[in-house]
Structure formats: structure tokens, C-alpha cells
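Undergrad: Structures for review follow.
Every number here is computed from the coordinates shown, using simple stated rules; none is lab data. All values reported here derive from a predicted model rather than from experimental measurement. Cβ atoms are built from the backbone, for glycine too; each structure is taken alone.
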Structure P
Amino acid sequence: MTAKIRKLIVQVDETRIEMGQAVEPPVRKALAMAVIENPYAGRYAESLDELVAIGEELGGLLGSKCVQALGIAPGQAESYGKAAIVGEAGELEHAAAILHPKLGAPLRAAVEKGAALVPSSKKRGGLGTAIDVPLGHKDAAYVRSHFDAMEARVTDAPRANEIVVAVVVTAGGRPLPRIGGLKTSEIQGTDGLR
């Protein structure tokens, strides 16, 4: 294992009632976070290859933790997203190195397929900083019912030399969606858009 993980956190959010209306089936989202040591904290490095490798490792680990927490088969996952919070001794490019080059492929393997881009966000912050992990359908970006987010926060992280890496996987879209767009039954899943 490349990542030096201080803490792993997994939680499930289940919405059963929205605006007094029953949500059937309940909307379930799983969040998995790793608090890792930032190997480049406090110094500039031209190559961020170590963080790229850590991203690849965490994509599979955190994606699998989410699927397990939801209690679903990987192919039943519907949407996903990723985010990172860099401690003050790091830089935004450190989050980018984790999230963008290689985290996606193992996350897609953990949820089976994943033709669409994985929505992402990043920021710098201190202990308890929150970040919204943006969500989109894993196979078709035009599925509006799955445009959503889930807040991620670790009370004692990130420390100055740490990065919080978060992945969210869902077993459905927003509660009571009704603004149109491509329906899940209409997904072709070939170009990541439809």
C-alpha cells in the first residue's frame, strides 16, 4: 500500500421521506473518506507521481467501501463523485494529482462500467473543513435526476500535512426527481453522455 492512511471513514445517508412524501425505494448514498499523509507537504515538487499512484490505490479502495456499505452489487451503483481537501502545507495541485490522472479507472471497476466522467471538487482547508462531493450518473451525464452532492467532513482532518480524499457512490438519484432529462431507462451508456 502506497498511501499512509491515518483514518478511514465510511457512512451511509438514506432518505425515506422528502417534503412529506415517501421515497420508494429510499435514496441511499455512501461516502468513504481516507485521511492520508501528503508526501509533498511543505515543499514544491515538479513531479507528483507518488500522489498519482495514491489516487489509483484509493479509487478502488474507497469505491469498494462505498459499494459494500450500500450492500449492493457493483453493477447496481448509479452515480459517483470524488473530492479532496488539502491541508495548509499542501497545494491544490496535490488534490488534482490524486483525483484526475488515475483514480477514475479503479473507481469505475468498483462500480462496474462508469462511461461518464467522475464529477470532482477540491479545496484547501484545515481541521473540520467540509467539501461537497458532486455527483452524476456513472454511465450518462445527461441524467438530471442524478445531479446531486454529498457533504464530506472529518472533524480532525486535514492536518497541515494531510489530504482528505472522498468518494461517494449512490444506489439512486435525488428524492422525487421531476425536472426532466434523460431517464435511467433510456441510458445507452456508450459515450458517457446518453
Structure Q
Amino acid sequence: MSAIKITTPFNDEITKSLKAGDRVLISGTVYAARDAAHKRMIESLEQGKELPFDIKGKVIYYVGPTPAKPGSVIGSAGPTTSGRMDKYTPTLLDLGLKGMIGKGYRDEAVIQSIVKNKAVYFAAIGGSGALIARSIKEVEVIAYEDLGPEAIRKMVIEDFPAVVINDAFGNDLYKSGSEIYRVD
């Protein structure tokens, strides 16, 4: 099975074309943000402030990269456990977020919000941060620099490898995949 090439920003046509289990290569711009940045974004919204970037159609990569080595734009950049962002995610999806990249399960409220907002959740391979970093071509801190590795970064990626876990139709690769091997 070959990978599907997709480019950010996403719209409903793109997200609805993807199915749980699809292998993808993502190119374009994504925003790196982890739990501390998510908490701060939600606090900003609660205070009536705008988010540090236009979230409509965008993809957030849950990553806290290591410092770049000389000659590199970024250090190791493997995915962070996505569940830590679950309490913030439905709000961001309602504002137009279309994709998330991380690792691990999402809670039911996030899955329902993914369906409601025609979004998609991708998994990147944990433990391969150095290899994934090769897909990241440009990096710029755009907000919350005081958070260090958890600052929001704008990243330009090329052929970033991922797998669709939760699609816009409510399918969940983690559930369907484990059913194949279930023994009653």
C-alpha cells in the first residue's frame, strides 16, 4: 500500500478523503504545540484574546523538539502522547483545527469532535524522532518562547510520514486493528 500525499492547510474535501489506516506523507506548514502551549492558548481564548496563529484548516503536531545540532533546523522531533491535549482539543477543533499529529489514543470527546468538525488525527511513529526530523525543513518559534521546547513553532514539513488513526467518520484504527487479533 503506497502512501497518500497530502498538503496543508486541510479542508473538508481532504479530511473526508482519508480513512483510518491510510498511510500519508504530509507536506506544508504545521504548528508544533504541546500541553503547556495548549493550556495557554485556551487561557487566551477565555480572556477574549486571539490565538497566536489562525487555526482554521491547520494541523498541530504534538512535539517538543530537542535543540538543533549544527547544520540542522531542528533536533529530534518525535511525537508526544496526544491524550495530554485531550481536554483542550475539542475547543480548537470547533475553531477550525483540521488535523493533529501525535501518538496514542484520543478520548471519546475528542473522537466525537473530530467527526463533528470533519477533522483527522494522525499518529507518527514514536521512537523515531531523529528520522522524523528529516522531514522538517524550516522552524520558527512564533509564540510562548518562554516555554522552551513547548513553545509554539511554525514548521514547514515535506513528506512527513504518518498514519490516519481517527478519521472524519469516527473510525478508529486502534480499535479496529486490535479487533483483528481479539481472541474470545
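Undergrad: Figure out for me which of the structures P, Q the number 14.9 belongs to, where mean count of other Cβ atoms within 10 Å over residues 40-47 was derived from the coordinates.
TA: Details: P: 11.5; Q: 14.9.
It traces back to Q.
Undergrad: Follow-up. Of the structures P, Q, report the one carrying the highest value of percent of Cα pairs over 27 Å apart.
TA: Between P, Q, the highest calculated value is found for P.
Undergrad: Between P, Q, which one scores greatest on mean count of other Cβ atoms within 10 Å over residues 8-15? Please report the intermediate quantities before stating the final value.
TA: Working: P: 13.8; Q: 16.5.
Sorting by mean count of other Cβ atoms within 10 Å over residues 8-15 in descending order puts Q first.
Undergrad: Moving on. If you rank structures P, Q by FRET efficiency 1/(1 + (r/R0)^6) of positions 56 and 104 (r between Cβ atoms, R0 = 25 Å, to 0.05), which sits at the top with the largest value?
TA: Checked P, Q; max of FRET efficiency 1/(1 + (r/R0)^6) of positions 56 and 104 (r between Cβ atoms, R0 = 25 Å, to 0.05) sits with P.
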